[in-house]
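Every number here is computed from the coordinates shown, using simple stated rules; none is lab data. Since this is a predicted model, take the numbers as computed values, not measurements. Cβ atoms are built from the backbone, for glycine too; each structure is taken alone.
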Structure I
Amino acid sequence: MVIMAVSSSSSTFQPVLDRIAAEIENMPARGRPADYIPALAACDPRRFGMAVAELDGTVYGVGDWRQPLSTQSLTKVFTLALVLAGGGDALWERVGREPSGNPFNSLVQLEYENGIPRNPFINAGALVVTDRLHTQTGDAAGTLLDFLRAESGNAQLASNKDVAASEAAHGDRNAALGHFMASYGNIGNPVPTLLDQYFRQCSIEASCADLALATGFLARHGIRADGTRLLTSSQAKQVNAVMLTCGTYDAAGEFAYRVGLPGKSGVGGGIIAVVPGHCTLCVWSPGLDERGNSVAGVAALERFTTLTGLSVF
């Protein structure tokens, strides 16, 4: 096996991506799309795209890297950063920072832990974060969308109303999570308002290129694309740490073992990942494993860190 060393000004990302795409094309099994969200169920599991964005905004891509995808839980990283930027560490009184060990939409731990979710990336924790962002801004989903447009440079990003409606029509579990936490005083806005914001947030569509660029502030230690600071270096480190330990649901240990990067997956088939000080990545393939992570996406990121030697370990 040949390791292709990559510098931070790498001109070798494109050959690496091309090689990964060729290998992924031969994968026999790709998993299944998220069939519990009807608007996502028809996605072809063999679609594949991958993008790498350098710190200066240079982007490399392969496959369907310009194809808009349903961001779903990828947005949880950005809402977390926005809440920390606006309210500091007060958020951590309402949500923990530990892996859950349970499915992302589980109700079980909330009862044992008095309505405090384990981490901000399971659904219960993300609802708390969106609730806080809505309190801070008056429009959580709109604030998030403005941020993604600014960081990606794509003013055309928008929510998919059909996907949002599909999630709302099948959102009983999220409603249960919201009402349960509200009963413990851990939700400040009316639950129906919160759910509307959350479904609008998750239904935002963006490409791998857009998302790799939008995640760049985490590789730049909190600095946005325009050079202003969103997070302190310490806060950026904390977000990356929670991504590493909690970003892929109850498969975070396996993801860390195979990929070795902070990452966040979504049931739309996307995964974003960060190489602090070097670059950010987004990969998309709609076929999921039983834990809700893209089968081809994890494999592609594993190959990327193997071929380039870029990892946090």
Structure II
Amino acid sequence: MELQQLVDRIASEVTPGGSAADYIPALARIDPHTFGLAVATLDGEVFGAGRYERPFSIQSISKAFTLALALAENDDVWTRVGREPSGSPFNSLVQLETEQGIPRNPFINAGAVVVTDHLGLGAADRLLEFLRQESGNPSLDVDPEVAESELDHSDRNHALAHFMASYGNMRNPVDVVVREYVRQCSIAMSCADLARATLFLARHGVRNDGTRLLGVSGAKRVNAVMLTCGTYDAAGQFAYRVGLPGKSGVGGGIIAVVPGKCAICVWSPGLDARGNSVAGVDALDRFTTLTGWSVF
């Protein structure tokens, strides 16, 4: 089956469900039944269906890219954040005390705040420039309404950051780091943009211009952490159903990587109880079932 026929079939079969994230008011207003799907091949060609060209808030999908940018500099970030699944909600404070301010992995909120702190001041602008280059869309930007809404409701993220600071695991002022973190989560991209931007992980670390962001081993490690930790505390279920490295966000998007073949992005704002897109997981399940493409 050709990829365009495949994405059209999947779009016609999935039924969006769940509820949009309500703790960020700007996200709660989005129709949870919207659906888009894009598949980008290694040469950057995109096959899409539904609202695959409509921008949405990438939220925690940003964490996969900031981790890659941090690892492109050095492996030092692993001294400040772990690589194990948390088994707890993405904004949980519980494990930080027992593990002395070291977040369990870079994809829970505490871990992503540490990665943002590790990248330093201007982290959000660095991420934005990288995403513009990899997606081929120079107009990408932060959605100011989402950023303001999220910052106004960021008490938990401030608490996480202050708690880690009490253990010496923050280098920059908490307010500055949380603002950078909120800005990176509030970048708006379409499924087509995100699928193209994720291709460097399908190309084993090689960017769209042919230069290398990560070595083969580095790209493998990002994909591995995405597989084991990328969908909050439902990573085991996601691996069972989909069988690909993936990273979700509460804006309803999910990116997924088929190493050596393609990158995928699906978007539907209706979330399940774990914060993952209901239709998005279903669509990726169908994709790997119909193609037989999986890391297993």
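Identify which of structures I, II gives the largest calculated value of mean projected area of the Cα convex hull in nm². With respect to mean projected area of the Cα convex hull in nm², the highest-scoring structure among I, II is I.
10.1, 30 is what came out when Rg and Dmax of the Cα atoms in Å, for residues 72-111 alone was calculated for one structure; which of I, II is it? The correct label is II. One of I, II was used to compute mean count of other Cβ atoms within 10 Å over residues 192-199, and the answer was 20.4. Which one was it? The structure behind it is I. The value 3.2 for distance in nm of label points 7 Å out along Cα→Cβ at positions 152 and 272 was derived from one model only; which of I, II is it? For distance in nm of label points 7 Å out along Cα→Cβ at positions 152 and 272, the value 3.2 is produced by structure II. When FRET efficiency 1/(1 + (r/R0)^6) of positions 24 and 216 (r between Cβ atoms, R0 = 25 Å, to 0.05) is calculated for each of I, II, the greatest value falls to I. Name the one structure among I, II that FRET efficiency 1/(1 + (r/R0)^6) of positions 80 and 288 (r between Cβ atoms, R0 = 30 Å, to 0.05) of 0.85 was derived from. Traced to structure I. For volume of the Cα convex hull per residue in Å³, for residues 168-255 alone, the highest value in the series I, II is held by structure I.
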